[in-house]
Structure I
Amino acid sequence: MTASSPSSWFQALRIYTHPRVLGMLSLGFSAGLPLLLIMGTLSFWLREAGIDRTTIGHLSWVGLAYSFKWLWSPLVDRMPLPLLTRLLGRRRAWLLLSQIVIAIALTGMAFTDPAVNLTHLVFFALAVAFASATQDIALDAYRIEAVAVELQGAMAATYQAGYRVAMILASAGVLWIAASIDATADAYEHAPWQFAYLAMAATMAIGIVTTLIIREPDVPYSRTISENEIIAQQIVAHWHVPAHIKVMLVWLYGALIAPFRDFIVRHGRQALLILGLIALYRISDVVMGVMSNPFYVDMGYSKEEVATISKVYGVIMTIAGAAIGGILTVKIGIMRSLFLGAVLSAATNLLFVWLAGRGHDVSGLIFTISADNLSAGIASSAFIAYLSGLTNAAYSATQYALFSSVMLLLPKFIAGFSGQFVDAYGYEFFFIGTALLGLPVLILVWLAGQAKFEMIAK
């Protein structure tokens, strides 16, 4: 599959009519549903239930499961599941298993009141996080294997469109459902949240049905994998261990060591620079995101206002930004789009400083959400396209899981202290700090762009 260089913006738009690109809408929906149910929406629920901001900040570490998914990504890449792999293929089998676990764990969250038993709620949220991270591993591999690198920006855009639609449901949808059956708006009740989370568990059926319908990507057994296993066989051939141990060691080398060795060999001295950029690129948005919903609550915005403006209108703006980002990656290149996204993501955080000084201001919230979410969509499309281009098709699941894990590890760790920072210094200084966190990213994008240019020149 190849894509010619478009000569006009109209031709660039035609990439969105590709069948594989269109198919990512429903798959993105499946991936986007769980995240906010254990992050932003959950923080709103916890705050309304009387949980303090520091605890809410610490509980955001549940999301660190996404940062460590590289640990089990080799299993998703290469280990068959009994019966499911034979029936569905290696990508679809893992997708189906993870989606079923997500639905069950969301049901467990629904029946747990955080005001009564916060520990049990955290347990179910962790189960959702690990299953959702596993779904991401398999789905990212599918996306990379389904089309050529020229279409990855468009794949990222349609993936995000489905993802963001699911986020509307997981955020605004939950708030609307809870508000519609909340008989006592001034006092916390568990029943509205229980009904809303049960509805979300049922909605996972969309992902399950989609997984059963799609076809496995036609990716032949990789020569790279074969060569690495030959190397491993040669290494262990002279070891005095039983034959079955040798077979296991060869498999472990191919699954655990070869993907990371391949990345280091291909990128050489630039590998650390690339990993540094990946680790910091989304830091401004991720750190700020944990406190955004508590900020809305403390500023006096109602569930309906937050649902309509932040969760629906805001997501529409993110989808628009993602579509623009997908076109920009084709027209001006991935690195320039990456730099533009980094500038916008950091700068728009400063709008929340302005909003914090205005208190309950619906018009100000609309303006701030418009700018922030549009820039986030542009940055996300460019970043996903950049990460996809770094992978070797022989190890797509493992390598992309490594990249996306590195992307979230430091930001989510720092975000865990966001509640303490707000308690100590206030929202204004917090938002200024998140904007400043984006400055090193600009330097890293420029250096990575220079390194890529030098590699092409050679």
Structure II
Amino acid sequence: MAEYDTIIIGAGLSGLAAGIRLAYYEQRVCILERHTTIGGLNSFYRLRGRDYDVGLHAVTNFSSQGARKGPLARLLRQLRMGWDDFALAPQVGSTIAFPEVRLDFSNDLALLESEIARAFPAQRDNFQRLLARIVDYDDLSQDVFDLSARQILADTITDPLLIEMLFCPLMWYGNAREDDMDFGQFSIMFRALYLEGMGRPHAGIRLILRNLVRRYRALGGELKLRSGVSRIVTEKGADGEERAVGVVLDGGQQLTARRVLSSAGMVETLRLCDHLSVATPPRAGQLSFVESLSVLDRPPRSLGCDRTIVFFNDSETFHWRRPAEELCDVRTGVICSPNNFAYAADDGELADNMIRITALADFGRWQALGEEAYRLAKLRWYDRLSASAVRFVPDFRSRVIDTDMFTPTTIRRFTGHDNGAIYGAPHKQLDGTTPVENLYLCGTDQGFLGIVGALVSGVSMANRHCMLA
């Protein structure tokens, strides 16, 4: 029976980062992954000779080469990796598009400030007051984290439309809570998108995953693919409390460990525990997505689609909840082109010209479809997503030469999250603890979201809980 210092459930970004961090300190670490490839939702696949990223639109918390401050710079130091291991090209520029108002933003906050001064001149000072509060926010303060962001913005910004527009990108890129947002999550995502900005490696998520795995294995870490966990083994300690002592794999093999770190999510992790009774079970998330991928016969910018990302909403009220009556809700969405980043000249053009469109979707309705109905629904909703998007960007549909689409059932399959909840449960456990001793969370339900956020989560929880003797 194999014995480890730490077993990590899930070879997503947070699990890989935690594994690297612990392996530097000569721990015996094993990362277990149910699937045949790594990355979780932030993975990739090949179809009809083309490469597709699954989750990556952009890496938030952008830092330029040589930067010493910011989450990405700190993360690289913790992982002892270099800027070239991520090689981020900055966004060209993005837009928040509502019916009567558009706000452009980039990796320079000054652009957003000038846009707010142009479109909402009476809110310029109020926006500065909001900025001051966000800069002072403590990332690990659970009490402050759980406050209503809508209430705080309503006390600061007096124009409801500006509030809705500020929320739109932040909820799309990192909010598991319907209608409102935890102020802590709002602050984290505000910094990530508006203060630091976005970038993307020319090679996409493959570059980041390849370098993480290479570093982890070079340090002696074990990575077991096709090794799903069927249960977490617990036993009662001297104090009568349940403690994690290992895992049993789907094939029946038992592995023991001094501690277990799970990126599976709070609800999903506790379900794996032996004989565990929780007085108030955590609630699973409800928010899931569909995403269409359209390959064009020419660069999107040649058609006038020159923005990196367009976050759109077709009314003055931003609707952020699971669709109530249909498979999808196309009133709001995200339009992203991987081509529209400022790649280095020697990188050349991307192999494919692509437009990606994301919309809210209902997992239950998608899961209930039979095979033929599911196939037809994907075709129908691909058309509806495209029709919704071209209200906000030039019409690209006549230039499409190949397509694909993923749905909430795809997300459920690759993340294991109940309801295909892309950002996990609405309540985040910032300290990573669970009701079981020696069992900790990293990743989505710990609370740091996004590419860099997931990596920071893995490192932070490894530092906090798994460096024990």
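Only the coordinates and a few stated rules stand behind these numbers; no lab work does. The structure displayed is predicted, hence computed values, not measured ones. Cβ atoms are built from the backbone, for glycine too; each structure is taken alone.
When Cα Rg over 2.2 N^0.38 Å, for residues 329-448 alone is calculated for each of the structures I, II, the largest result comes from II. Computing FRET efficiency 1/(1 + (r/R0)^6) of positions 73 and 121 (r between Cβ atoms, R0 = 35 Å, to 0.05) for each of I, II, which one ends up highest? By FRET efficiency 1/(1 + (r/R0)^6) of positions 73 and 121 (r between Cβ atoms, R0 = 35 Å, to 0.05), the leading structure of I, II is I.
Computing helix-only ellipticity at 222 nm (-39500 (n - 2.57) for each DSSP H run of 4 or more, over all residues; to 500) gives -9000 for which of I, II? Traced to structure II.
Assuming 16.6 is mean count of other Cβ atoms within 10 Å over residues 313-320 as calculated from a single structure, say which of I, II it is. It must be structure II, since only it matches. Figure out for me which of the structures I, II the number 16.4, 53 belongs to, where Rg and Dmax of the Cα atoms in Å, for residues 297-400 alone was derived from the coordinates. This value belongs to structure I. A value of 0.45 was computed for FRET efficiency 1/(1 + (r/R0)^6) of positions 201 and 273 (r between Cβ atoms, R0 = 41 Å, to 0.05); which of I, II is the source structure? Only one of I, II returns 0.45 for FRET efficiency 1/(1 + (r/R0)^6) of positions 201 and 273 (r between Cβ atoms, R0 = 41 Å, to 0.05), namely I. Each of structures I, II was scored by relative contact order in percent (Cα under 8 Å, 6 or more apart); the highest score is held by I.
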